[in-house]
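Right after this note come the structures.
Derivation of every value follows stated rules applied to the coordinates shown; laboratory data play no part. In this text the structure is predicted, and so the values were computed from the model without any measurement. Cβ atoms are built from the backbone, for glycine too; each structure is taken alone.
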Structure I
Amino acid sequence: MSLCPIAKKCSGCQLQNLTYEEQLRMKQVKLIHLLSRYGHVEEIVGMDDPTHYRNKMQALFGFKNGRVVSGIYQSATGKLVETDSCLLEDVASARIVKTVRELCASFKIKAFDLRTGRGFLRHALVRRGFRSGQIMVVLVTAPGEFPSCSAFVKELTRRHPEITTLVWNVNPTDTPLFLGRESRVLYGEGSIEEELLGLRFRISPRSFYQVNPTQTEILYRTAREYASLTGKERVIDAYCGTGTIGLTVAADAAELIGVEVNADAVEDAKANAKRNGIKNARFYAADAGDFMEQMAKEGQRADVVITDPPRAGCSPRFLRSLVKLSPKKIVYISCDPETLARDLNTLTRAGYKATKIQPVDMFPHTNHVETVVCLMRTFNS
């Protein structure tokens with residue numbers, strides 16, 4: 001029986017009809033089916049409390065029966081599912097969204113209507129550092145003047161003094177839950193910090209950061225263990241994003257090279273390295289496959305490559321570049337077991353062997369699962 005009254009309307013949590021133990025067993029069976037041909041699949045690591053684990057929430061605003069409403073955007077139908085709470089989202093963040101909705105009436109702020117393209121307030125993005133306690137609120141609007149902006153900010157922060165920064169973002173497109181390029185900091189620094197495995201990371205409105213902090217530590221600790229660095233290795237962090245994975249292993253490496261196509265993320269990664277006093281890390285804005293192929297052409301080597309690709313997995317071109325560079329070890333962090341199985345097939349055919357496979361349940365009550373795999377080179381290079 002579902003724990004959430006809107007589970008059927010929302011459809012975001014596909015497994016709520018199962019107990020958490022049943023969910024873990026189902027994911028384990030799926031992973032064994034897909035990955036056991038490559039090696040032993042360890043028991044999936046679940047959560048002690050698989051509720052309210054998300055450190056990021058996005059609430060869509062709309063207009064219904066003469067009042068502003070808020071809730072979850074259902075991408076399949078393009079509709080707003082009205083709710084004040086979510087089984088997965090942070091409770092403190094949900095309270096803030098509720099207050100934003102209530103203040104709309106006081107300040108005569110109209111919600112944006114997806115059908116007509118009229119209105120102002122589109123959605124609110126709230127990110128909370130579970131360990132730092134810092135909270136960032138991003139109010140995303142259509143273009144136009146923010147009515148009584150200063151008074152609105154003053155009242156929201158009075159009611160929620162736990163808010164450390166407030167940002168106004170303008171989305172001029174037709175796409176819901178999208179951040180536009182134009183932002184203005186209304187309160188605080190415009191970003192928050194969070195702690196991960198003893199390091200501090202800056203999180204801005206557009207930064208990618210794993211949404212489940214409890215399981216992220218387990219995931220990254222596993223990746224660090226699989227890398228088993230001795231202080232002599234050159235490590236490449238492909239798809240490095242803001243540097244979170246690479247920087248957590250940098251202290252154990254001789255050199256860390258992070259590669260990421262998103263230039264803004266690379267700047268965040270450089271800032272994060274500086275923030276934590278890490279001097280043996282370099283970050284480049286480039287395609288990771290092109291970067292590694294060029295390294296191989298120049299006769300350069302890498303001892304370990306850590307890769308955390310998007311759900312689509314690694315492209316064939318990236319895998320060819322990876323094999324050409326021929327690191328002794330690959331640590332592959334996957335968010336999709338199907339594409340992971342496909343890529344493991346390619347890598348094992350190219351001479352790598354999966355020696356460890358560890359699933360981590362990053363997204364309880366959903367179909368998604370993360371997996372860390374250690375692959376060792378079986379050929380001389």
Structure II
Amino acid sequence: MPESKICPHAARCGGCQYQGLPYAEQLAKKQALAEELLGSFGPVLPILGADEPTHYRNKVHAAFGYDRQRRVVSGVYQPGSHVIVPVEDCMIEDETADRVIAAVRELLPKLKLSVYDERRGGGWLRHVLVRRGLATGQLMVVLVAVSPVFRNQKAFLAELLGRFPEIRTVVLNVNDRFGPVVLGPKSKALYGDGYIEDELCSLRFRVSPSAFYQINSAQCEKLYAAAIDFAGLTGTETVLDAYCGVGTIGLCAAAKAKQVVGVELNREAVRDAIANARLNGIKNAFFAAGDAGAYMEDMLREGGRPDVVLMDPPRAGSDRRFLEALIRCAPKRVVYVSCAPDTLRRDLEILTRGGYRAEAIRPVDMFPYTEHVESVVLITRVGL
């Protein structure tokens with residue numbers, strides 16, 4: 001898509017704040033933001049931009065509903081509301097995923113399947129989530145419905161799989177609660193094994209519906225390369241991978257470490273991480289479900305401590321318990337992967353007061369055309 005073109009959905013969608021801005025200018029704005037918020041802690045290196053800034057999202061979510069003529073529509077919620085902005089195609093979403101969503105939208109009335117109507121109540125399908133492996137091309141389709149009863153399931157699957165043979169799994173997720181969380185607690189694989197595989201940093205990864213997996217695969221490789229470089233591993237270190245997701249960054253670091261221990265609250269992600277270690281023949285990486293702060297407290301009580309901590313918390317940043325446990329564990333190096341510079345700044349203030357300093361800060365543009373800035377920070381213990 002030409003950089004001068006404005007997306008027709010931009011005014012109502014709100015997803016891309018840098019519409020119409022040449023990519024070089026987007027990077028300059030993000031560099032300036034990182035320097036403004038984080039420059040007082042340490043040197044901010046040049047931002048790592050994307051080779052291809054469009055159609056990078058390997059995970060696409062669409063809400064389903066009806067328009068005023070009772071036609072099925074799908075798209076994104078207008079900011080601050082549950083009004084669906086119909087989207088046929090999106091400049092930052094994977095194009096194949098968009099076509100799958102369009103096919104589902106077409107099949108619903110054809111097979112007399114309803115979508116949920118918030119105003120009137122009733123209906124069946126609420127959301128569709130599509131994940132695509134960039135390297136493998138494998139597709140996962142997750143149907144989020146209010147009920148496990150799927151009328152015309154056989155015909156639906158036959159039509160969808162006939163159009164998209166690269167679909168490796170179709171999952172029915174039941175969510176009858178109404179709030180900001182898209183996926184409900186119960187899922188059932190209708191076709192395939194309930195997960196797809198992808199390749200990242202020369203390793204193969206299994207990804208389940210709710211597991212965290214970086215949305216921009218190409219930029220993720222740059223992000224992880226920077227993080228592992230900052231970690232300075234020599235093969236003798238015990239590495240704690242906090243907020244480890246499906247184990248991607250920890251497994252990428254395992255070849256240069258003595259051992260890697262990953263901790264993650266999401267049990268489905270931990271199962272994927274264990275499977276991913278097995279899939280890649282990695283025997284020095286171990287994963288546990290639980291709170292990372294509590295895990296480090298247990299390590300201290302048992303007389304152990306990591307040499308290096310890799311941490312990739314959610315947008316809200318880390319919690320105080322984890323940061324205080326980290327300070328008490330006193331690892332030599334901490335590599336903080338952040339998707340929000342404001343919460344990163346807050347956490348850096350805590351770590352700085354606890355005897356650490358930021359040696360280098362590397363912004364990475366994981367989300368072109370949006371205002372979001374990812375950063376990798378090398379943090380070392382003062383006095384070493």
Structure III
Amino acid sequence: MNEKKNHNLICPYHKKCGGCQLLNMSYEEQLSHKMALEIKLLGKFCRVQEIIGMDNPYRYRNKSQYAFGSVNNKTVAGIYQSSTHKIVDIEKCLLTDPKADEICLIVKKLLKSFKLKPYDEKTGQGFLRHLLVKTAYNSGEIMVVLVTGKAEFPKKRSFINALIKACPEITTVVQNVNNKFTSMVLGDKSEVLYGDGKITEELCGLKFRISPKAFYQINPIQTEILYKKALEFADFKGTEEIIDAYCGTGTIGLIASRSVNRVIGVEINKDAVKDAKENAKLNGIENVEFYANDAGKFMVALSEEKHKIDAVIMDPARAGADIPFLSSLVKLAPEKVVYVSCNPETLARDLHYLTRRGYKVKKIQPVDMFPHTDHVETVCLLLRKQ
């Protein structure tokens with residue numbers, strides 16, 4: 001069903017959950033709302049191109065997290081109510097992959113049949129704390145991560161066999177142990193219980209291995225549009241040497257590698273860099289190097305060596321780039337900067353810094369990566385003034 005026009009779809013959890021801030025608007029109204037925000041924050045830099053929306057803005061999330069708890073001795077599973085630690089018991093979410101919701105219900109039933117309790121972080125008693133499901137949109141592979149409060153897993157083999165029997169599409173199962181009093185879902189220790197602990201996804205003609213902790217954009221349809229737009233803006237000629245800053249598991253840098261001479265990916269997270277190197281090998285890409293380092297310090301070192309970089313692609317977290325990074329970018333002085341942002345407010349702040357230090361904004365393209373929420377992704381092209 002194409003649900004774009006059907007904005008009267010009722011979500012029974014909308015008022016309790018708070019995850020979909022814009023669900024009371026039609027999808028067309030949501031796009032207008034986001035477009036107005038982009039123009040307000042970014043229109044002073046250059047014309048903002050029309051936001052790219054989705055044909056079917058539902059069930060787009062490839063990563064689903066469910067918190068487990070107990071209410072009146074009944075197991076509940078869902079997401080935390082906005083600004084609280086209270087779990088909203090959810091059977092179907094309008095944003096998640098239907099298979100993830102199905103797996104959550106299966107796990108709830110299995111807990112009951114195996115006489116396992118949800119984990120209580122106050123008492124440290126119980127078993128299952130969170131369920132994480134990652135689904136690969138193009139390959140169909142599914143990862144299930146059982147986040148437990150303790151390493152002990154009663155009747156582990158029987159439980160996993162029952163889970164796979166109930167949902168044969170699952171390709172790997174991982175147990176992750178998190179016994180800390182924290183808002184972080186995943187702990188430090190993991191054990192692969194079924195499959196090889198990763199799933200493979202395809203994006204822009206390349207394959208990417210996704211581990212439990214690996215960051216990967218949650219909307220596969222719009223991610224392809226976003227990255228293609230970023231490379232269209234960059235307009236590489238094939239001779240360039242570029243930096244992919246905040247490169248994560250290497251997605252955009254590896255995609256760009258086919259259009260340039262050399263890519264240097266920089267990421268502070270060592271696990272992500274390990275995944276990025278594996279992804280390069282998986283795709284037979286040899287003109288990319290990945291470094292586990294602070295991107296700002298790395299670029300300062302390159303500038304001091306008088307190393308010429310033609311372009312920088314940057315995709316920071318919601319907080320945007322910090323001053324040390326931006327000052328290192330100005331010092332390195334690439335001809336082009338392609339800024340991919342998930343927060344127009346911090347993007348506006350960072351553009352203000354760069355446009356006062358030798359750069360001009362040439363193109364701005366919003367992409368609706370997160371329908372029904374107030375988040376919006378933006379790709380922006382800056383050129384160094386001559």
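Figure out for me which of the structures I, II, III the number 1.4 belongs to, where distance in nm of label points 7 Å out along Cα→Cβ at positions 133 and 173 was derived from the coordinates. Before the final figure, lay out each step's value.
Numbers: I: 3.7; II: 2.0; III: 1.4.
Checking each candidate, the match is III.
Of the structures labelled I, II, III, which one yields 19.9 when mean count of other Cβ atoms within 10 Å over residues 293-300 is computed from its coordinates? If you can, show how the numbers build up before the last one.
Details: I: 12.9; II: 17.2; III: 19.9.
Derived from III, not from the others.
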